[in-house]
Structure P
Amino acid sequence: MYDPVMVQPMRDELTSADIKELYTAEEVETILDNENETTLIFINSVCGCAAGQARPGLLASLENSILPKNICTVFAGMEKEAVDAAREYFTGYPPSSPCLGVFRDGELVHFLQRTDFLNQSAEALGAVLKEVYNKFCGENIDENIKIPSGQEADNLEITPEKVKELLDSSKEFKFLDVRDEQELQIASIDGATQLTQDLAQEIVTTCSSDTLMVFTCHHGNRSLQAAKYFKSQGFSNVKSMSGGIEAWSDKINSSVPKY
């Protein structure tokens with residue numbers, strides 16, 4: 001645990017903007033188990049190279065007409081059980097801090113990890129988060145909004161049609177679904193494997209850096225974040241399926257349910 005006096009200014013930076021601190025696992029679960037609201041959870045950190053940009057970026061994003069109903073924070077290295085509980089909801093992402101997840105109706109719809117905050121200005125991060133809010137936190141999801149990555153992402157995306165070609169060719173690659181178990185029970189793609197935290201760690205420690213990996217999710221946002229994470233870990237052949245399983249249902253297999 002860090003010195004409470006040392007971290008207090010980092011807490012105050014957020015709570016002064018009415019961002020609610022959560023201290024227990026029960027508080028985190030109560031917020032994130034509510035399937036009728038939009039929620040942002042920010043894992044705060046003492047990391048100067050990332051959290052020093054992340055906190056101002058989060059504050060900049062609050063100057064927007066559309067916001068998540070709940071905006072909350074937990075502090076890594078302080079309230080361990082609360083942080084561990086939050087990370088349980090960040091399906092498919094290895095632990096990092098700072099990080100930030102946006103949820104809609106109980107589903108993680110966008111995630112920013114430590115590497116997304118590095119070398120980014122508060123203004124750029126705020127602009128990304130504002131578009132996340134505009135897309136996911138209104139009355140309905142606005143699929144016309146394209147969220148800027150803050151970094152070039154064109155070379156990380158692959159179309160559903162190209163993924164189908166990979167599956168049909170029997171080429172060896174990892175097809176990884178970053179959605180949670182509840183979503184997988186609603187709809188899944190044959191040949192895809194759920195990316196759990198244990199599997200993510202196994203891949204990082206055992207797989208060759210040129211392993212072809214294709215990630216998918218609901219709309220293509222979480223999968224893009226996963227591809228960016230594995231690229232940051234040295235993997236050179238990672239792709240995110242654009243549009244996620246919704247696009248797969250539209251373009252490849254209409255029998256796959258949409259939700």
Structure Q
Amino acid sequence: MSRRYRVMLIDDEESARKLMRASIDWEELGLEVVGEAASGIEAINTIDDIKPDIAFVDISMPFMNGIEFTEVATERYPDLIIIIMTAFDEFEYARKCVSLPVFEYMLKPMVRSEVTQVLERVRERLDNIRDDSSEFDGDDGLSIPADINPTDQIKRFVEENYTDSQLNLAFVAQHFGFSSSYLSRKFKQDTGKNFVEYLTELRMNKAMKLAQNNTKMFLAASEVGIPDPNYFSRCFKKFTGKSYSDYMSEKRS
């Protein structure tokens with residue numbers, strides 16, 4: 001089992017994510033949990049860095065629920081295998097979303113043996129996809145003329161639209177007709193920053209200005225395109241070294 005596939009856990013309950021990590025023998029299945037998100041918003045913002053092959057998605061999350069995330073993700077990442085996790089009282093609602101290309105719907109709390117069986121089927125699907133596409137180098141998808149530099153246009157587009165909570169690398173790549181991998185490499189080559197760093201910098205610079213104007217955190221979070229205040233708070237502290245409230249207090253004094 002030489003191929004290893006990447007797994008992302010998307011659930012607003014940290015205990016549920018920890019249990020998933022601990023209860024499944026990922027290595028035995030040729031899988032690796034490479035990232036987590038506590039909301040659909042956080043997942044949309046981090047998925048381009050994590051690059052999962054498989055995503056476990058809780059159906060009930062604040063700010064962007066599992067179905068809303070799946071609608072966005074399946075459009076932008078058509079090869080992503082999505083497994084919806086749902087409580088019993090939400091199961092029928094989940095099953096009604098039959099138009100979504102979800103690999104499996106699983107009841108919480110999930111049974112280890114059932115998860116393992118589903119993941120074995122997922123591996124088979126992914127192996128077949130890899131085998132079918134192994135003759136092709138579809139990484140860029142497009143042949144881009146060397147004299148075209150889209151980066152300035154892309155930067156301007158992001159500056160004008162960064163308050164859209166669904167904006168990420170895949171969204172911009174689709175808008176301009178590039179593959180995500182091409183745009184990621186080209187953007188880093190031309191700017192010295194990866195796309196996520198650039199987008200976060202725009203949002204956090206705006207958030208700092210809002211803090212200086214005593215804007216409440218939940219309003220600032222929504223205004224800069226990260227309406228999940230918990231994820232916004234982590235981004236702000238990582239960027240400034242201070243919590244939003246501390247930063248606001250310092251600027252006020």
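Looking across P, Q, the calculation of helix-only ellipticity at 222 nm (-39500 (n - 2.57) for each DSSP H run of 4 or more, over all residues; to 500) that yields -16500 traces back to Q.
Each of P, Q could give distance in nm of label points 7 Å out along Cα→Cβ at positions 132 and 228, but the derived value 0.9 comes from P. Name the one structure among P, Q that percent of Cα pairs over 25 Å apart of 50 was derived from. The value was obtained from structure Q. Given a value of 13.9 for Kirkwood radius over Cα pairs in Å, for residues 76-155 alone, point me to the structure among P, Q it was derived from. This figure was derived from P. When mean count of other Cβ atoms within 10 Å over residues 4-11 is calculated for each of P, Q, the greatest value falls to Q.
Bear in mind these aren't lab numbers, they're just calculated from the coordinates by the rules spelled out. None of these values were measured; they are calculated from a predicted model. Cβ atoms are built from the backbone, for glycine too; each structure is taken alone.
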